[in-house]
Structure I
Amino acid sequence: MSLIRFDTVNLRFGDQVILQEASFALEEGERVCLIGRNGAGKSSTFRLLMGELEADDGEIEFGGGLRMSMLDQALSEPSTHTVREIVAAGMSAQRARIAAYEKLAENPAHDKATLRELEEMERTIVAGGGWSADTQIDSIISELRLPAEDQMGQLSGGWRRRVALACALVSKPDVLLLDEPTNHLDIRTIEWLEHTVRGFPGSVMFISHDRALVQALATRILEIDRGRMVSWPGRYRDFVRAKAQSVEEEARRNAEFDKRLAEEEVWIRRGIKARESRNEGRVRALEEMREERAARIPRVRQARIHINESEQLPGRKVIELHNVSHGFGGRTLINRLNLKIMRGDRLGIVGNNGIGKSTLLNILLGELKPESGTVKLGTNLEIAYFDQLRRELDTSKTVADIVGDGRDYIRMNGKQKHVVGYMTDFLFSAKRAQTRVSALSGGERNRVVLAKLFTQPCNLLVLDEPTNDLDVETLQALERRLQAFNGTLIMVSHDRYFLDAVASKLLVFEEDGEVVAHAGGYSDWAGRGRNLAVADDPQKSAKAEARAAERERRRSPTKLSYKLKRELEALPDKIESLEKALAEVQARIGAPDFYAQEHERVQAVLTEMQETEQALEVSMSRWTELEDLRHSFEQKIPEGL
């Protein structure tokens, strides 16, 4: 039995078509993710379901006695209300049902109709959790481990999101609606949200651009594409494959149709006597083809992101940290961190909210001096920095004014480009590019800031939470461009899918105060069974601090391990061998007739030289790193020993 059914629903805002003959059904036990580009109509669909909007045409049907609740995209503002008071607000409808039942039951004389009504009301109350609202409130607070008596103003955004979810769940709804539930949450809270929603016994519809969350939760994808609703069974990865095939098939069909139409247009223009009976049917078919072509809604173009890359650094070392420690208010955020960021690295910084990620970024960029340790920056660095304050745009200016700084043309990779043409690559039409920022959605504003940032020449790109509010297609375009970026990339993100796609190594704020480097993306790190440090848990104990102190006492080595010592001893021979190999290949290239050979042979030797040079650089860097480590251990040995 369907809980909700849309039947050819139409919705328009003025001339803008939001939904066009949209149809879908939500079944019991489903977890359906509603996806589409920014502005496609996802939130409007939720507003239709909640009765906040009315459709222009079509029918929206709900199962009898259906109970729905919604977790809104926006977080509640900090207030003096306690957690218990906010959660209790989710029981207001249940309390109203109980009060109505008790009032109707006061009269001892009941006719059959009243008794039937009381029976139906009782069934609804029992389905909603029973007669004791306070018991339900206490139960959900305990289940979600919420600090019941804390004021909302004392909690972080992540914990306020937990309270909001408790408010949505406490009434035991049949259908739970979640609108961008992971926005601005850290990884710990996102994973907690996944676990909680997966255990929800009812049906779920949610809107999210967090592809890892969608993959983990969705049993079906419902896509809004050019006003239509298209259902894709299976997980998110199944949808991605099927969608790519569908796009190719649509393009093929359209190309074949357009070819036939063009042939018929040529035929009609040749002056064939269309009035002849044998041609009337062909003329009518042509008219139908013209109408079909005119009614076609073109697929919106893909985002094409450009980055204004400057010349590469002369050396391989971009940033080096040696024994860096820093903290605030007596709390250590970074403890004796040693790190080398090399040219071409794609470093992802991962940690929960309040743990010190932005502080580390400022130290890396030389904007904050650490309490101890040294920071060395490479020469000729040109930095483009996308920070968390980026959303402060002048809302009175147009998109084009902000991106072009009042100029009509910008310079990208040595070429002049009109600012409006540049913004079409970021999915802004010419008309939208002349719109004031005040009229833009959150996702559009994010694209504006990215577009402006990428006009800056850079060889070091620093992105602090770049994926918030971006739709999936823009995220994919951003990922592709960052993968092709020739410079060095440092990024802070809670988007696990994005980190897997882009990062080549991670710097993770782990439990017990450790900041640890790991090769690979987020999935590689998560597979090692490590845990993230927590900074804002209102129920945390002192155990973590005790574990950190013990780990600090035991972790400091006094000499190179046997494995590292053997590696250091072997490196000089390896370096010598690589130097000889490089000299040999350079001699072959220097031969007078070298470039007279076939192109394939020439290219193979040039590739061999490049690979040998890279291997030599890596080995030299590793030898320097181990020598520095050995030297630092020797300096720690007390005199006289």
Structure II
Amino acid sequence: MTSKFLSLFRSAAKAEPGDSLRAQIEQARALHQQGQLEEATTLYGAILRTHPDSAEAHYRHANVLKDQGQLETALAGYDRAIALKSDYSQAFCNQAVVLGLMQRLPEALAGYDRAIALDPADVIAHCNRGVLLNGMGQKDAALSSFDNAIAHNADYFPAHFYRGALLQERRDFVASLRSYDRAIAINTGDALTHYNRGTVLRELARWDAALSSYDRAIALDGEFFLAHAGRAEVLQKLTRFSASLHSYNRAIELKPHDATTYNNRGVVLQKMGEFDAALSSYSQAITADPNYSEAYFNRGTALQKLDKFTDALASYDLAISANPRYPEAYLNRGAALEEMGLLDQAIASYNQAISINPDFPEGRFNLAMASLKAGDFVTGWINYEWRWRATTGAIFREKRDFREPLWLGKEVIAGKTVLLYGEQGLGDSLQFSRYAQMVTNLGARVVLEVPQPLVKLCTTLGGVAEVIPYGNALPSFDFQCPLMSLPLAFETTLVTVPSATKYLNCEEGKIAAWNARLGAKVKPRVGLTWSGRQTGETNRKRHFLLSKLLPYLSDELQYFCLQTEVTEADRKTLAKNPVIFDFSEALDDLSDTAALCECLDLIITIDTSVAHLSGALGKRTWVLLPFNADWRWLVGRYDSPWYPTMRLYRQKSQGDWNEVFERVSTDLRRVFNRGQG
């Protein structure tokens, strides 16, 4: 850590006899303090010609020579002072400083030890010795030296500062903060201490306090580049992006060629959705440092957000060229390849990430999904268990801690109660709840915990003894297993997927109520879902505007909105097109949606929970998929091993829904106008 206290000299010395000599030394000393080094050196030379045996004159002359960078000559001066005065502790201390600057570290340490032996209360010697030991990697001994300095003078600011810096380096942030607080109590006007304190508070995630420290550092030194950059980072954490951007811009004004600042500024711009500006900032970082792997990586993420996958791939490749052991770059490279439909290459990239860091949860999880998509269920299910260790993404929030053991198919569960529970979205719970019957077939009693919207529906599942809404008190059980781990427990392969045509049922009363509400059927009935939740990167691609689909729908059919969340734009489309019946306000939970589906002849849906609901009900279901579809739909297939009554309509190129709609329109005419199915 850079510091202003690297050379702490003791300048005081006992007066020597002779008023004339004392006056001359004081005059030379004043010149030194005023920065007139040449004049001070000339005067000390004259003094030493007439008083060659003055230890103080040699000592003070050496101090000036040190400041002039004449280290060898300064060292000789200290040697002469010590020769004349063997107990000259100040000379030993300052000589040690010069030896340290000359990288003669063992000799410097011996010098400090000699100074302390002569004057055990010499706080400067103790503190400088600590700085030297810290630089030599002897951290415990350094900390002891700082403590000794403080023991002799509790108000000695540099010792508290250096102690805080050492503890900060050791990541003992709480203790470091105490030292910086004490240093600031002694000297409130040191900008570097306030900056360091802000950095420690940032490590402790005390964002507001860190911001105050950076602000204080800047108030003391408005051109403190690091304080502006640190302030920008904290503001970013506080999601105050505009203010963060302002601080980064100020830091760049102070240091126009700092690659890190441009890179971090790009991150903020990307979070603000200003992708072009972010790309420009990353490029400026790369110009400042052509080997800056993180800037290439971040540029790749921005390009990927813009669906510029080829360019993103090139950026990730440059990141890897700059840093071949960059698992995150291989991870994102794999994701870009997957978006481009190059699944084998994506899997190779994920494996490369894992070879660099075998304990890389995100790498393992992405490999799992890509392997499952490729039909390699053996690799897929094993690596899917790494989802619990990953630190990013919404699906990792539901890790549950139970005293009861996890069951993954090894233990005998006959006569035992097993808790199965949903962990992700509604669609995932619907898809994998089919395994409940298989657990029951092993002789277990199954308790199923699911989100409230699924409770009524899941009571119709075969093999389930009790359904509990998520958040309610659980009954006692012997084993537990999340629904998404059941394929691993049963060693599911493509051949052994449990694919019952229908494994969910509806309340007959609800079906009858819907039939009464719909009245006599005059045309084939088609349910529509065109949008999932628009939160997260994946869901961004699983939707389209209803108005885009409408021109492809045959007038010979009746259409029913199965969405419960309708955007303002789609709401306007529905209002203008009463041919689509909107009963969304009557769909309180998925049991209502299921009952309505039972009254329909076909469900056309985007990849959302309605697809799984319709498939589990055994309804004819057409699922419209983006180019890079979710792993559960595999690749290159137009059917699903999970749902026998389902047909898949995949985009043939990125973002092209119109071609999908054309095929849907053709098949609607074929199935309903000609009576073929």
Computing P(r) over Cα pairs in 10 Å bins from 0, in percent for each of I, II, the value 3, 12, 19, 21, 18, 13, 8, 4, 2, 1, 0, 0 comes from structure I
Which structure, out of I, II, was helix-only ellipticity at 222 nm (-39500 (n - 2.57) for each DSSP H run of 4 or more, over all residues; to 500) derived from, given a value of -14000? I
FRET efficiency 1/(1 + (r/R0)^6) of positions 148 and 516 (r between Cβ atoms, R0 = 30 Å, to 0.05) - structure with the largest value, from I, II: I
Comparing distance in nm of label points 7 Å out along Cα→Cβ at positions 100 and 588 across I, II, which is largest? I
Supply the structure label, taken from I, II, corresponding to FRET efficiency 1/(1 + (r/R0)^6) of positions 36 and 436 (r between Cβ atoms, R0 = 30 Å, to 0.05) with the calculated value 0.00. II
Given structures I, II, which gives the highest value for FRET efficiency 1/(1 + (r/R0)^6) of positions 244 and 620 (r between Cβ atoms, R0 = 41 Å, to 0.05)? I
Structures I, II, by mean count of other Cβ atoms within 10 Å over residues 44-51: label with the highest value: I
Structure with the greatest value (metric relative contact order in percent (Cα under 8 Å, 6 or more apart), set I, II): I
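None of the figures in this text is laboratory data; all of them are computed from the coordinates on show. From a predicted model like this one, the values you see are computed outputs, not experimental measurements. Cβ atoms are built from the backbone, for glycine too; each structure is taken alone.
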